[in-house]
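K.L.:
Scrolling down, you'll hit the structures one after another.
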Structure 1
Amino acid sequence: MLDYLSVLKTFVTVVECGSMVGAAHRRGYSAGAVTRQMGWLQRRLGVRLFEPDGRSIRPTDDAIELVEYARAAIDEADRFDRVARRMAQHEVFR
């Protein structure tokens, strides 16, 4: 099963890098793993995220719009983790 937050991070990285291979390198995954994640995300959303552009890809208009929501979701998840860690530091375990 895929971790949705991890897939969103990969999606953002693919958009930033402009290639599956570049995103794979940056994220520490194989190119095949990134391709599978993006295929899964496109099927889940029902939206085409990338178009072939010669030997590379380019994000669709939908991807350009959605990447901002993905960034916001990642930021909120990171904020959630920071708050929970602060709470855990003050928690008294019995």
Structure 2
Amino acid sequence: MSHAVFAYLKVLADHQDSVAKRAREYAEEVRREAGNLRFEITSNGAGEFFFWEEFRGEAAYEAHAASQHVATWRAFYEPFMIERRLENVVSIA
């Protein structure tokens, strides 16, 4: 069974463009992970980012969460962060 996560990130609006640029690079890194099934990022252009992440299972997600590129990504956005939320989700339809 796959492991899916919905993540929300809100940053200071004046950092929208720099975070979006780095998010695109980060997405490419995540998509290269062996256990990644799906990774999408959308934004409303006002400093809010919405992530859909799906991995082959819990172990693949844990490997993702412990990876260096996740740590580097967090270190990049945290100075601009207003809010962050992670939700483990399951498909219902």
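Just so you know, all these numbers are worked out from the coordinates, no wet-lab data involved. Just so we're clear, the structure is a prediction, and the values are computed from it rather than from any experiment. Cβ atoms are built from the backbone, for glycine too; each structure is taken alone.
K.L.:
Among the shown structures 1, 2, from which was the value 3.6 of distance in nm of label points 7 Å out along Cα→Cβ at positions 52 and 76 calculated?
P.N.:
Of the options listed, only 1 reproduces it.
K.L.:
Can you say which of 1, 2 returns 2.7 when distance in nm of label points 7 Å out along Cα→Cβ at positions 12 and 28 is computed?
P.N.:
2
K.L.:
Here is a follow-up. Given that helix-only ellipticity at 222 nm (-39500 (n - 2.57) for each DSSP H run of 4 or more, over all residues; to 500), derived from a single structure, equals -11000, which label among 1, 2 identifies that structure?
P.N.:
Going through each structure in turn, the value belongs to 2.
K.L.:
From which structure (1, 2) was mean count of other Cβ atoms within 10 Å over residues 20-27 calculated, if the value obtained is 14.9?
P.N.:
2
K.L.:
Among 1, 2, considering only relative contact order in percent (Cα under 8 Å, 6 or more apart), which has the greatest calculated value?
P.N.:
Largest one: structure 2.
K.L.:
Quick check: 59, 26, 22 is what I get for Cα extents along the principal axes in Å, calculated from one of 1, 2. Which structure matches?
P.N.:
1
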